[in-house]
Each structure stands twice: as structure tokens, then as C-alpha cells.
Structure P
Amino acid sequence: MTPAEPPSGSTGAPDRQTLRLLERQCATTPLVTNTEFQPSAMEPRRLVATLDTDAFPETVATARLDIRWFTTGDFSLHYIETTTDGKQWECRWDRHPNSHNTRLHFHQPPDAEAVRDLSLDSQHPLDVYATVFSAIQQRLGDRWADSS
């Protein structure tokens, strides 16, 4: 399937089929404890995957991945980790029209403010998901190493 050409500066409409595909992939990922379509399953615009905080050191209160995918092939996968003292650590993998970087870019942790261009071997939704979850697994390992 070829992505639709977006109006200038637009990401296009939510790709509900891809969001449902990614929800099924989340169901096979042991670190994911729950998924929710927002605003609803009937009109999904975002998929929120809640991660199992039992897998993290006890200083992590919540962890989640917010996924948006569009009919244009644009996307945003936003990882947000909140500690027990209320601080957030976040990063985001994006493909969308913008004025700050190339269409495909990465918002770096710890606050997703600094941005750098991104290169991916494949932009297929399952490949992007695998790349992001690999980075989340690395972050989880780093959190445990830092807590020792």
C-alpha cells in the first residue's frame, strides 16, 4: 500500500488499520501490560501502550509509549517515563513535515527537546515498532545499571 500524498505541511488522517496492527504487536510484547485507543476504539487517533513498571527499578512510577500513525506514512512514537518524584524522561521518533529537521527525526532524551535527523532501514510500522522497543529495552537496562 502506497501512503497518500499529504496536503502541504500535513500528516494526514490517522491510519486506523496500522494503529490496530500495532495494537496486535503490543499484545505480543511482554513489557506491554495494557493498550488503549484514544479518544476511543471506534475513532482511534492514538494508541497508548502502558508498560509494566514491575520490570523497572522502583523509582519508575509509570512508563508508556504513545503511538500515532497517519495514512501518509508519517508517525510519532513518544516514550514517556515518570519517576516517583514526578520527573519525566522522554524521547520521540517522528516522521512528519516540520521546519526544524528532516521529515524523519528523533527528539532526544531526557526531555525530547533536542532534535537530530534520523535514519531507519525501513519505515514499515512493524520495523519502526521493533526499533523503538529495542531502544526502550536498552533504556530499561540502563535504568537497572544506574540503580545498582
Structure Q
Amino acid sequence: MKTRPTSDHDREKLKAATGRSIDRAGGGTLLAGQTRVEAAALSKYKAPHEDAAFMPIDVALDADMAAGSPVILSAMASILGYAVTPIESTTGKTTPALVGSLIRETGEVSAAVLEAMADGHLSPNERNAISKEIDEALAALWQLRAGIRVE
């Protein structure tokens, strides 16, 4: 049996990020019209039970572009111990609006963690929900950083 550098948890994280990217892109049917694969394949790429079906890198790029956020790329970077940062701000928001967004998103992370930990056990669904909230908080943080650079 081969030893892979990625763990089951890493691959679960990629599946969850793939699902979030597809959802943010409007779903598999809509995304299928913007990439080279059909909706059925997109469904397999996000399905946790489809161990061998992972999204090809060009389709992942299409998905993240359609989602308007580097969801899959950020998950991959996180697994490798890196973070994705925007090159420049395209938000057009004022800094107070960005701070408000950051406060809201980090509050949602806290709420998701506290809710999930209420029973003393984190299920895979709870872990995915927390990861989603963390992704959104990280995006808000990077948007704030980019906004400060512009102003």
C-alpha cells in the first residue's frame, strides 16, 4: 500500500471546499456551463464518499473564479501551511464597511464553534460548517487588508 503525503482529513477538507466553491458558483448545473465537465462529474468531485474523484486543477480554477473567491485554492494552501492573499483590492468598500464585515464573519466563526462544541463532540458536518465560516472570515480579513492598502 502506498503512503500518501495527504491525510484522509486533508482530502475531506478538499471535498468540503470543492462543495463550497460549487455552491458559491451557483451549483453544479450552472457551473457546468462555465467549465469543461458536466454537472454529474461536479457532483462526484464534492461527494465525500467518492474517494477517487477529485476536481482537476483547471476545473478547480474555473469553480473558484465562478464562485468569486479562492475557496479550493485556499483549502489547498491551508493544508500546505500557507494562506492566499489578494494582490490588490477590487472591493470598492470603505474601511469601516470592511471592519464591519470582519466583525460579523468572526462572530459567525465563534458561534459555529460554540454551537458545535455544545455536545463535546465535533462531527464531520460540524467541522465542515466551521471551516466554511473560517473561510468567510479569512476572506473578510484579506479584503480589509487589501482595502487598507488602497486607501
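To test your reading of the models, identify which of P, Q gives -8000 for helix-only ellipticity at 222 nm (-39500 (n - 2.57) for each DSSP H run of 4 or more, over all residues; to 500) when calculated. Walk me through the numbers before you get to the answer.
Working: P: -8000; Q: -21500.
Comparing all candidates, it corresponds to P.
Comparing structures P, Q by relative contact order in percent (Cα under 8 Å, 6 or more apart), which one has the largest value? The partial results should precede the final answer.
Values: P: 18; Q: 23.
The maximum falls on structure Q.
From which structure (P, Q) was mean projected area of the Cα convex hull in nm², for residues 59-122 alone calculated, if the value obtained is 4.8?
P
With log10 I(q)/I(0) by the Debye sum over Cα atoms at q = 0.14, 0.17 Å⁻¹ derived from the coordinates and found to be -0.68, -1.00, which of P, Q does the value describe?
So the calculation was done on P.
Once mean count of other Cβ atoms within 10 Å over residues 35-42 is calculated for every structure in P, Q, which label goes with the largest value?
Largest value of mean count of other Cβ atoms within 10 Å over residues 35-42: Q.
Readers should treat all values here as calculations from the given coordinates under stated rules, not as data from a laboratory. Quantities reported herein were computed from a predicted structural model and do not represent experimental measurements. Cβ atoms are built from the backbone, for glycine too; each structure is taken alone.
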